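Since every read-out is calculated from the coordinates, none of them should be taken as a lab result. Just so it is clear, the model here is predicted, and its values are computed rather than measured. Cβ atoms are built from the backbone, for glycine too; each structure is taken alone.
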Structure 1
Amino acid sequence: MKALLQRVSQAQVEVKKQIVGAIDHGLLVLLGVEPQDTSAVAEKLAEKVLHYRLFSDDAGKMNLNVQQVNGGILVVSQFTLVADTKKGLRPSFSAGASPEHGEAMYDYFVNYLRQRYPQIATGTYAADMQVSLTNDGPVTFMLEF
């Protein structure tokens, strides 16, 4: 399971010109699921997202997590994160989870977050989405399990 975290001052996702999820400052989490991912992996990754320190404290150091700054978390499924790009000029998606497993793990990840933190918004799994954001910093980290 991979999560690309972006610290944002705002982010939103639209499906068919309707906003389905939006946050002000916080984290945009692009989530990629692989076939071997389990609920235990999803829980570990969710805990890391909740506690990863990428917001600045009063001294300007990245010492605060999203909860400490009362930020939102927008989770968007992103199967292209697990693409194999090592060979050729076209990505291979054979390393990605099946649509059923991907959706189950995405839902598990989101529900786990929601049980621990109230400010969770999402995209729509497997939809054609338009994501807009203002990356704050820019600050972007890849978390992998």
Structure 2
Amino acid sequence: MMWIWFGLAFVALIGEIASGTFYLLLVALGLAAGGVAAWFAVDFQWQLVVCAAIALVGLLVLRRTGVLKKREVDATRNADVHLDIGQVVEVESWPDNGVARVWYRGAHWQAELAAGQTRAPGAHVISEMRGTRLILTRKS
């Protein structure tokens, strides 16, 4: 029975490598703990309890340490999401309403200044995207 536990733990580890989450790693640790309990000739129901307990304790530890926290990404400012962030555009003038039209990637886009920026024509960097509107900061 012990080898079944370790075999299942090995399969869970392979699944962990394929998926890249920590959840299957916790399952593999629980299954390995069940195998250790089987090695000590513990009754099957207690092997199941040990397996579940180790997996749950591991889950609690990883949640407490913040490893399993959802990594929220602000997509409007993330250059990995919007490849336009960090690109330079030329602003000819800023109208009174604060929304300029800039030529970028072969089309006219609406652009506005980021908070705290002063209106001045010239080169600006795309710092954020809100829908189809470019948020710009002055290029230094």
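A few comments on the model shown:
- Structures 1, 2, by relative contact order in percent (Cα under 8 Å, 6 or more apart): label with the highest value: 1
- Value 10.9, 33, calculated as Rg and Dmax of the Cα atoms in Å, for residues 6-53 alone, assigned to which of 1, 2: 2
- At a computed 12, 42, 35, 10, 1 (P(r) over Cα pairs in 10 Å bins from 0, in percent), which of 1, 2: 1
- Label whose coordinates, when helix-only ellipticity at 222 nm (-39500 (n - 2.57) for each DSSP H run of 4 or more, over all residues; to 500) is calculated, return -7000 (choices 1, 2): 1
- Comparison of 1, 2 - label where mean count of other Cβ atoms within 10 Å over residues 22-29 is highest: 1
- Between structures 1, 2, the greatest calculated value of distance in nm of label points 7 Å out along Cα→Cβ at positions 38 and 102 is seen in 2.
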